[in-house]
1. Assuming 35, 56, 8, 0 is P(r) over Cα pairs in 20 Å bins from 0, in percent as calculated from a single structure, say which of 1, 2 it is.
2. 1, 2: which one has percent of Cα pairs over 22 Å apart, for residues 44-243 alone, as calculated, at 55?
3. Where is relative contact order in percent (Cα under 8 Å, 6 or more apart) largest, in which of 1, 2?
4. Hey, mean count of other Cβ atoms within 10 Å over residues 108-115 derived from one of 1, 2 reads 28.4; which structure?
5. Using the calculated result -11000 for helix-only ellipticity at 222 nm (-39500 (n - 2.57) for each DSSP H run of 4 or more, over all residues; to 500), pick out the matching structure from 1, 2.
Structure 1
Amino acid sequence: MSSVTRRGLVHAAALAPAAGFLGAPLIARAAEFELKYGNNLPLTHPLNVRSQEAADRIERESRGRVTIKIFPNNQLGGDTDMLAQVRNGAITFFTPSALVIATLVPVAAINAVGFAFSDYDQVWKAMDGQVGKIVRDAIGKMNLFAFEKMWDNGFRQMTTSGRPIQSASDMDGLKIRVPVSPLSISMFKGLGAAPASLQFSEVYSALQTRIVDAQENPLPIIQVAKLYEVQKSCALSNHIWDGYWFIANGRAWRGLPADMQKIVSDAINDAGIAQRGDIKKLNETVVDDLKSKGLSFNNPTPDSFRAKLREAGFYNEWKGRFGAEAWGALESAVGTL
């Protein structure tokens, strides 16, 4: 081998590391905290759209120290499965509705008291205020951490295949499907209806075959499940409001440094407030869409429903179940029930 060739090889070898460094793609450094978040909604739902925005912001502001991977649409199991997983640390974050986490923290169901809220101003006064604090403290006792801002799932409305629901008297003997929730069953019994607890997958066929004549759900659910095909009218009753608590495994949360906790909490709380606006706009478009599909709407006032629930002892019963402190906080936001 000639000396020129040898010198060329030595020179090439010397340059090789630098050339490789400059020409090869950089290998991303693994995040210091790789966190998992599971939920039961499709990627297109405002909850997941805003959650992804929060995850991107967290990665950017933490300079890559914290990353969040989202598992939507029940990829990690149903609500009961994911609640167990966030408790044992298999996932870091989960967004159960209040009625789901109430199976673990009973006071969390207080926002679902029938006809408690007249509008969103009252909802956020309660949930951003003392009612929300009481529920977050109770969640914290289960070794979970609940972020300050609750996310929106919307008011529930009633649909029927027969005459419209104008007042509480129209509830007498009405066969209505309700979720498997003691609070919901108690409320509809108090109104004189005949509630039937059915899984959601059974609702359409039960309405179609007249096993039940009515059902209740947020408007977007009525839309995507095409319940307008087997129902004639919708009463904008706003009888129950429900939302999502954004919760974290307590041990994982405490394991984050304080500066990272602030970045994560700020991003998630801000995203939650934005998601509230998304749901409000979504509901407005859904009404127009359902009207175009033949569903008629009416706006019953809550007075007769509340009076009938008082007469049935519904509010006194649940005041006893939730406790005086939580009930007092609720009434300070909505008035005497």
Structure 2
Amino acid sequence: MKKYTFTEKIDTRSGFGAGLYELGKTNPNVVALVADLTGSLKMNAFKNEFPDRFFQSGIAEANMMGMAAGLTIGGKIPFAGTFAAFATGRVYDQVRQSIAYSNKNVKICASHAGITLGEDGATHQILEDIGLMKMLPGMIVICPCDYNQTKAATLAIADYVGPVYLRFGRPAVPNFTNPNEKFEIGKAQLLSEGTDITIVATGHMVWEAIQAGEDLAKDGISAEIINIHTIKPLDKDAILASVKKTGCVVSAEEHQKAGGLGESIASLLSTNLPTPMDIISINDEWGQSGTPTALMEKYGLNAANIKDAAKRLVAKKD
């Protein structure tokens, strides 16, 4: 089991802000839009340095998505930022009609996703956004795991022509990936090789998967850990190759089971390589107010639950 360490904890939204600012300096076609949440999405540096390329829509997210779609017609690359609940649920019609259906080159940048939003509660803790966005034809869906990867993903999606949904969050999480590693859309990241079970995770759950893998190694179970930062398009070859070797899989995500990463993997396996599987996710429940740590514990989105699921699956193979 490869060991991963981190020197700091930092929120992934700051990785987005850093990437956007770097794009502002290197790509004159990049413009930014925000719905009254400049500070929350760490877009202040871009705003201050490039005021002529920054558009404050106010609390009018539907209008912001329409503005972003229109800006692409003139060759601009708009990064439209707001909370995930407002970037998907509140504006689904505009995203579907004006961006996805028209295949506009808009980057939908969604912060404060999942239950780790914390004290704001269920109304803001959207847990359906990945499902909503991955069902739109042509929409790329990305959920990076830490600051470094979020920054790299932000830079990468500027070069991709087409609509993208980029999901990140508010809590400080371990920053452990290589800051110089190139982000490849649709390419899974193999974190540790193993032979007994595959653990596939996305977003904040990747670090939990790593911790679960280390705990399993102490019990003599060799876990292969894969970071699926791009949920759509899914790296089918990487998943199938791993599961063919290990014979069982656990997926982990901060999202509803319906419509999430686990569902995509289950669909892939059912038609190509039927395999024992467990999905660590929210199971048809609403979130609630609380600290991110307490909520992750309450809903079982942690290393301990991943480890337990993995041990059950491995035991069934014997």
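1. Details: 1: 28, 49, 14, 6, 3, 0; 2: 35, 56, 8, 0.
Corresponding structure: 2.
2. Values: 1: 55; 2: 51.
Computing percent of Cα pairs over 22 Å apart, for residues 44-243 alone on every structure in 1, 2 gives 55 only for 1.
3. Once relative contact order in percent (Cα under 8 Å, 6 or more apart) is worked out for each structure, 1 has the highest.
4. Working: 1: 25.0; 2: 28.4.
Traced to structure 2.
5. Details: 1: -14500; 2: -11000.
Here the read-out was taken from 2.
Values quoted throughout were computed directly from the atomic coordinates according to the rules given, and no laboratory measurement underlies them. Please read these numbers as outputs of a predicted model, since none were measured by experiment. Cβ atoms are built from the backbone, for glycine too; each structure is taken alone.
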